[in-house]
Structure I
Amino acid sequence: MSAVHAIRVHRHGGPEELRYEAVEVGRPGPGEARVRHTAIGLNFTDVHHRTGRYPLAGLPHVIGMEGAGVIEELGPGAHAGLAVGDRVAYASERPRSYAQVTVMPTGRLVRLPAGISDEIGAALILKGLTAHYLIRSTYRISAGETILIHAAAGGVGLIMCQWARSLGVTVIGTVSSDEKAALARQNGCDHPIVYTREDVVGRVREITGGALLPVVYDGVGASTFESSLACLRRRGMAVSYGSASGVVPPLELFRLNRQGSLFVTSAGLADYIADRDELLTRAAELFAVVLEGKVKVEVKQRYPLAEAARAHRDLEARATSGSSILVP
């Protein structure tokens with residue numbers, strides 16, 4: 001066993017509860033690998049784990065759901081295709097990535113292609129797989145459609161905008177500022193809506209000529225859910241996949257009937273990559289669109305792992321755009 005540094009939460013609360021401290025990391029057991037991180041992804045899910053909105057199994061607990069690094073050691077029964085020295089990335093089944101080293105199931109590890117750096121891998125894997133299941137599975141978008149993506153200038157949003165545009169889809173996106181509107185537009189969003197001064201539903205009606213939308217992708221939650229429903233055409237689908245502004249309140253089911261026989265789903269990545277073959281298929285398609293240049297991921301913020309609290313403050317203040325990483 002050896003001591004490494006990690007960020008742990010000893011009690012739920014604000015960014016000040018993120019402690020940078022020495023922890024013990026053991027050797028990998030059956031079906032596990034020891035991975036030394038080279039880059040760690042930053043996601044709003046990490047904030048939810050810190051605050052307790054998404055409860056942790058026990059405290060103290062390392063947080064963080066995605067990372068990239070190098071396999072240092074493999075336990076017996078590791079999945080085929082993995083070897084010591086491989087560059088890998090992962091979207092974790094539980095919080096673990098805010099650490100210099102972790103031990104984890106090999107079933108979650110995906111080898112990084114030569115054309116994708118560790119930084120891009122860490123910034124891409126969870127957000128990119130999320131984008132993949134949303135637009136290729138939960139509601140499979142098709143050329144000629146017009147869709148709405150909330151938080152279009154965020155990490156997932158920018159990937160979705162580019163990918164949708166490459167598929168011949170017209171993208172409407174909500175953003176909080178003119179700066180983020182410009183960023184979204186540069187990344188494939190045809191119609192950025194600055195929600196802080198524009199009426200989202202009114203603009204959607206205007207853009208679509210009153211036809212409204214077949215799908216809205218909503219990772220914001222409580223503050224956007226009503227507008228998401230109001231933007232849907234008859235039999236449209238609201239895809240809720242996050243709660244950055246808070247959890248969506250209870251819904252009277254018959255309302256969906258009255259508003260046009262709408263569909264609502266609450267989707268989570270874990271249920272789309274639980275099977276390793278499905279994980280590898282999704283990852284391969286994700287890496288392909290990146291290597292082909294259809295989707296570009298830019299790391300716009302880098303923070304030392306020890307300064308994770310500053311990263312969380314920026315994230316919660318919506319002071320970040322695109323993807324951010326922690327550097328061990």
Structure II
Amino acid sequence: MNRTVVISEFGGSEKLSIVDHPINEPSVGEIRIAHKACGLNFIDVYQRTGLYPLELPHALGMEGSGIIEAIGENVTHLKVGDRVAYASMPPGAYCDKRVMPAAQVCPLPDEISFEQGAAMMLQGMTVEYLLNRTTPIKAGDTILFHAAAGGVGLIACQWAKSENITLIGTAGSDEKCKLALKYGATHCINYNEENFEEKVKEITAGAGVDVVMDSVGQSTFEGSLNCLKPLGMMITFGNASGPIPPFNLGQLGAKGSLKITRPTLFTHIGNHNVCQEMAKNLFAKVTSGQIDIIIGQQFPLSDIALAHDSLEQRMTTGSTILTM
């Protein structure tokens with residue numbers, strides 16, 4: 001049986017079904033992978049609810065790790081038996097095996113486990129583009145990073161520390177703040193106990209931060225803009241609290257000629273060579289010991305609904321993986 005998680009309509013976790021999906025041979029530019037683990041991310045929730053609509057029915061899951069079972073023509077960077085990991089379109093990683101495009105599948109170093117590989121690709125390459133490719137950030141700069149104790153956040157804390165970047169994190173509890181501080185945040189603000197905007201101004205002696213990186217969305221947007229220095233950059237890359245409503249662009253001028261962007265990982269990794277380069281940069285950070293991939297929780301594939309509920313209810317820390 002090739003178990004595959006699909007949705008036939010948008011909605012809550014009860015809409016997730018496990019079906020037996022046929023497996024084919026790879027065609028030109030494709031590979032077949034036998035998964036060892038796959039990752040769970042908020043984009044999966046957005047797709048399940050219809051915030052990011054898919055053509056239904058559709059399989060879910062954006063990242064995984066495993067072993068190459070077969071390759072199609074014109075695939076030159078992989079071979080049968082390779083250990084690999086990926087984060088890529090189209091969704092469909094919640095399964096035992098799948099045939100998929102090969103371009104974004106990356107050779108996984110032996111020093112990195114399949115569990116780590118499944119937990120790190122989407123979140124780790126997100127951090128790679130946030131810190132390396134979106135706006136210039138140098139040693140000594142200060143960034144505000146929301147959800148610093150989540151999967152992306154804990155990688156960002158460590159990456160920033162390795163580059164001598166001051167990271168002010170936010171999290172929803174004292175325990176989560178302690179976790180972010182343990183993994184490299186310079187400061188961490190419990191947003192349920194303190195006003196993060198006021199606290200950032202206090203920490204920076206009123207100067208504000210160079211860059212804000214925000215995956216929370218609606219509930220943090222206005223305060224995040226107010227945390228920026230003049231000419232600062234707002235990077236919004238997620239909507240955990242809901243989508244950002246329309247706003248007057250004139251605010252950016254009034255608040256100090258601010259800049260704002262809404263990047264996605266999939267734009268960056270759409271180019272095969274860029275994707276492979278980003279993965280190598282991430283793997284180097286992990287194998288050098290500069291970044292530890294924190295797997296906060298694991299669920300068997302059969303408990304996919306519980307896994308989604310745990311993520312949505314903010315009950316998770318670090319990365320979450322599904323095991324086969």
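Given 17.0 as the derived value for mean count of other Cβ atoms within 10 Å over residues 55-62, which of the supplied structures I, II does it correspond to?
Clearly, the read-out refers to II.
Which of I, II yields 24.8 for mean count of other Cβ atoms within 10 Å over residues 159-166, as computed?
Values: I: 24.8; II: 18.9.
Checking each candidate, the match is I.
Upon calculation of mean count of other Cβ atoms within 10 Å over residues 143-150 from the atomic coordinates, which of the structures I, II produces 29.0?
Details: I: 21.1; II: 29.0.
It traces back to II.
For mean projected area of the Cα convex hull in nm², for residues 111-182 alone, which of the structures I, II scores highest? Intermediate values should be presented prior to the final figure.
Numbers: I: 5.5; II: 5.2.
Greatest value across I, II: structure I.
Values in this text are rule-based calculations from the coordinates and carry no lab data. This structure is a prediction, so every number in the text was calculated from the model and none was measured. Cβ atoms are built from the backbone, for glycine too; each structure is taken alone.
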